[in-house]
Each structure stands twice: as C-alpha cells, then as structure tokens.
Structure I
Amino acid sequence: MAKREVFVSRSDRQRLLELITMNRELNARPNVYLEQLETELKSAHEVEPHEIPADVVTLNSTIRIFDLDTEEEKTFTLVLPAKVTDAKSTVSILSPLGTALIGYRQGDVVEWDTHKGKLKFSIEEVLYQPEREGVYTI
C-alpha cells in the first residue's frame, strides 16, 4: 500500500508533541504507540489550522470508521486523554486507534499495528472537524 500524505495543523502538532513529552516524563516505560504518533507527526505535512483540508481527521473531529476485519462501523470524537468521556463516544489520541487516525483523510484505509494485531479500517466520513467550522482553538 502506498504511503498516504498525512496532514496536521500547526496547533495540533504542538499540543501532541507536548503531550508526548509530558507522557515520557511521567512514565519510565517506552510506549510504542507514542513513538508511532511522534513519527507520524514529524513526517506529516504541517499547515496552519485555517488551511487544513476539510476531510482530514484532526483533534476534536467526529468521524465514522468501518473496521475492515470485523465489518463494524463506529462513530466517535478524537480527543485529548483528559476529554475522554466514555469509550463509545470518545477515543483518546493516545490510544492505538487515536494515534492511527490523526492526519488521515476521509476515504483513507488505515493500517496500524497493536498489541492485539493489525487494525485495518477505512475512514468513511469526517462528520465534524473544528477547523472546517472555523473553530481553531479548543
């Protein structure tokens, strides 16, 4: 599969890199998902929040995905860990699924290695994206 171009807003990148740094300082054990997220952020195409394409998954986006293995559809909002309210409606950016989604676009098929094996799903729709609605700080 060809590598997709991943987009990230300057503000999301800054918040996520700070979160990764803070997590490293608090936890002695390495976290492979944070390493993968950091790698994605470093290679992503960085743009100003108002320039982010409307179909890109950003922090606080609500998205609908389709699991290509289980054929289940899920809808949730991608949030910072402190904003997780429940496992059905919110997903932490630091979870394997959350780190896999940030910066990808509606229509992308995303594969991500987890401790349970490889996740493979398609991003069916970005139902809400703050930047698309003119909300640049959350």
Structure II
Amino acid sequence: MNVKIADLMAKRVIVAQPHHTVAHVRQLFERNRIHAVPIVGPDSEAIGIISSADLARGLKDETPISRIMTKEVTTVPAYNDVSAAARAMRRRKIHHIVVTHEKRVVGMISSFDLLKLVEGHRFAAKAAPTPGKKSRK
C-alpha cells in the first residue's frame, strides 16, 4: 500500500486562532461535525491543537483556547505515506494529526480516515503458522 497522506486527508481544514474562545470552538465542532481543530499563527503554521476531549472539562465559554490548547502539535508532511501518520497516532495515543506543507497547515488526518482506508482494502486474515519440526540429534 503506497497511499500518501495528501490522498486521504481532509483538505477543507477548519482552524482557530489563540484568541478564540471555548464557546467559538464548540460552535465550530457542532456546525462542522468535527472533533479537533488546529490553532494557527499569523503564517498559517500550527501552534496548537484542541480536541473535543479538551472541551469536555467544564470550561467557561469565555476562556481563550490559548490557555487550554495542546502546544506540542504532531504534524506530518502531506507527501508522506499514511503509515507515518498511523505510526505517530499509535505511538502518541492521539486521534488527529495536522498535515503540513512547508510548515503551513493544509489538512487534517484522523484515525477514522485511516480506518476507512483499511476497510476499503478488505484485508484477509493470514493462516495461522504451522508448528515447526523439531530436529533430532
């Protein structure tokens, strides 16, 4: 399988800025039926990410998201194989990764995107290994 992240990612990226509030991001999630948004700086570079899990903590609507966003953003280049995104998600135990091109946010990829890919390939289970023969001495 040689699928590139750019082939699978969501290209229409909804973003937020650090001064936006929790209420604003909740509206973005509900209106667009999404679960994470990258927080971007002035040059459209990823400076943070916020997910629906971050908003589930009973925060006040007027709280700026800069206070609660995850600042260590996991990013992958759009031209990488999807295996790079899958590996990063598994290792970091996350469900969303920001896709970049020359440091600018150009997409998002989620664990659901990867599941769709696997489902589309209809992988067949391999037969169980046969017991090996012991050598006699």
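Data for the structure
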{"item": "Test item: distance in nm of label points 7 Å out along Cα→Cβ at positions 21 and 77 calculated as 4.1, pick one of I, II", "result": "II"}
{"item": "Among I, II, structure where P(r) over Cα pairs in 5 Å bins from 0, in percent, for residues 61-116 alone as derived comes to 4, 18, 27, 21, 14, 9, 5, 1", "result": "II"}
{"item": "Value 8.0, calculated as mean projected area of the Cα convex hull in nm², assigned to which of I, II", "result": "I"}
{"item": "Entry that produces 1.00 once FRET efficiency 1/(1 + (r/R0)^6) of positions 45 and 69 (r between Cβ atoms, R0 = 30 Å, to 0.05) is calculated, selected from I, II", "result": "II"}
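Here, each number is a calculation from the coordinates, and none is a lab measurement. All figures in this text were calculated on a predicted structure; none of them were measured in a lab. Cβ atoms are built from the backbone, for glycine too; each structure is taken alone.
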